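Any read-out appearing in this document is the output of simple, stated calculations on the displayed coordinates, not a laboratory observation. Keep in mind that this is a model prediction, so the values were computed, not measured. Cβ atoms are built from the backbone, for glycine too; each structure is taken alone.
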Structure I
Amino acid sequence: MSMSRSLALAGKSLVSLVLLPFLLVRLVLQALFLTWVRAFEQLFKLTKRGRARFFPPEIYPWTSSLQEEWSQIRSELDAQLDTLDSAPNYRDVAPSGRPLTQEDKWKAVVFRVMGQPIEENLRLYPKTAESIDSIPGLVYAMLSVLKPGMEIAPHRGPYSGILNCHLALRVPKQSDQCGIRVGGEVRHWEEGRMLVFNDRHTHEAWNHSDEIRVVLIMYVIRPLPFPLSALNRATLRLSHLHRDAEIERIRQLAIESGKKGGGSQEAPAQSAG
């Protein structure tokens, strides 16, 4: 073995030894944080509707105005329908979701990740961008497209300090063929109406119709009394640390999708009402 190769191997070993304590500390901190999250969540059960699966949309004041604007958001979606096939698969947007499906029947157009905008998608949906920008406590937003025959396997969300809010934009005519089950409760989407639920409960969704289903999904900070509300926001801020790589990966997916789909850069004409 040459002297230069020996020195290179020795250098790599030394770097590994130096980095090992930092990696171990990081793993310990991650384990402690997860332990805190699971213990903290138990306190939510002591609050009003603490154990609820579905919530009345009125717990968020902004839901009424969003429902009033739904047809304008739907118009933007209709203008981009031909580009949805080129949108990323959800399993690529969220690799942790890969066990839920290996099919290309669940598409995602992401607008915000951990509060950060994905401008490449937002510029194609200016009215949608305006509407979600006015939502306080918005953590994540995307269009979720379920193609005909798609089934999302039962799973649980990572944290009950945020609630999953759906605004239905396109629902199959046979709405009973398309639904969601959360902790044993089944609901069906209605166009222009909101569904709000805690996806920390085991949930699944399906589209057994021959049409697509599209909802605007928004993860929003859960309303809680003080001091739980402050602790919840602090917990979310900690969970968002060191996530720049994830945001950049989703941004690159949006750029690649735009190149494939050639989405219209012009805002669609807004419908009345």
Structure II
Amino acid sequence: MKREIVIAAVCLVLGAAADRFLLQGAVSPPAATAAKPTYTLPNYEPGNQGNGQASKDRLAASPRHQEMVDIKVPGVDKPMQAFIVYPERPDKAPVVLCIMEIYGMTDWVKATADQLAADGFIALAPDFTSLKLAGTAVSAIPAAEIMADLNATRDYGLKLPAANGKSATVGFCWGGGMSFSYAAAQPDLNAAVVFYGTPPADGELPRIKAPIAGFYGGSDARVTATVAPTTEKMKTAGKSYDPHVYDGAGHGFMRAQTPGANAKAAQEAWPLVVKFLQDHTKAD
């Protein structure tokens, strides 16, 4: 009698399991995980003036070490803040200063530093406004102070154990002009990239030693009108200046990668930037 009761209980259990199997369609597959996007250039940031979820998401998903650091600027009591991202590589890397747009330290500037690190560089984005009162526009800071801040940032980067002794700048908008000007102010800079930024005064061009690569929008006449005369002046001064103008692209196309000319310009420009930086920042 006990044997029959046990058999009946087992049958009930097996029957219930079979019902669940049929209802669920055999073994449920593991839940699909969303693939993390792979970035090969700075991301399109549709947010307000460089602050937006797209860049926040990118930074949150990045596998690279990133942090805010304090940098001592000679003659200034308060340390300047800078955002640093390290590349994942076994050897020492060049230091590239990522110079902000006119909007200041934004999510997109930080995400662009992450892209530079993804491309193999130690990326440092100095926050010039961190030395000023809240709300101070970066464009209101005297150029001499910006040059001093960039020198301090470059010195900080080159002293890192992971640095290979080479340095470069990449600047956008207002920062593009500062990248060009810094090449005139810092004779030991190895390369400078200018995105839609204006050149320094004519008298400063002969002081430039680093090669300059420029990237401009064909529909950004305010800035791009300076390219042809700057090309002639740099040639006369015996300096290296390689400008690229993208038809139909507007100012800020690297961040505002709207479909069409802006997106095309960004996609074509960034590989040239990476190669230019690699060619001119190789360890001795």
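Of note:
- Each of structures I, II was scored by mean count of other Cβ atoms within 10 Å over residues 182-189; the highest score is held by II.
- Computed -0.61 for log10 I(q)/I(0) by the Debye sum over Cα atoms at q = 0.22 Å⁻¹, for residues 86-125 alone - originating structure among I, II: II
- Structure responsible for 25, with relative contact order in percent (Cα under 8 Å, 6 or more apart) calculated and labels I, II on offer: I
- Structure from which 3.1 was derived, distance in nm of label points 7 Å out along Cα→Cβ at positions 54 and 190, options I, II: II
- Identity of the structure behind 0.30 (criterion: FRET efficiency 1/(1 + (r/R0)^6) of positions 94 and 174 (r between Cβ atoms, R0 = 25 Å, to 0.05), calculated), options I, II: I
- Which entry (I, II) yields the derived value 74, 49, 33 for Cα extents along the principal axes in Å: I
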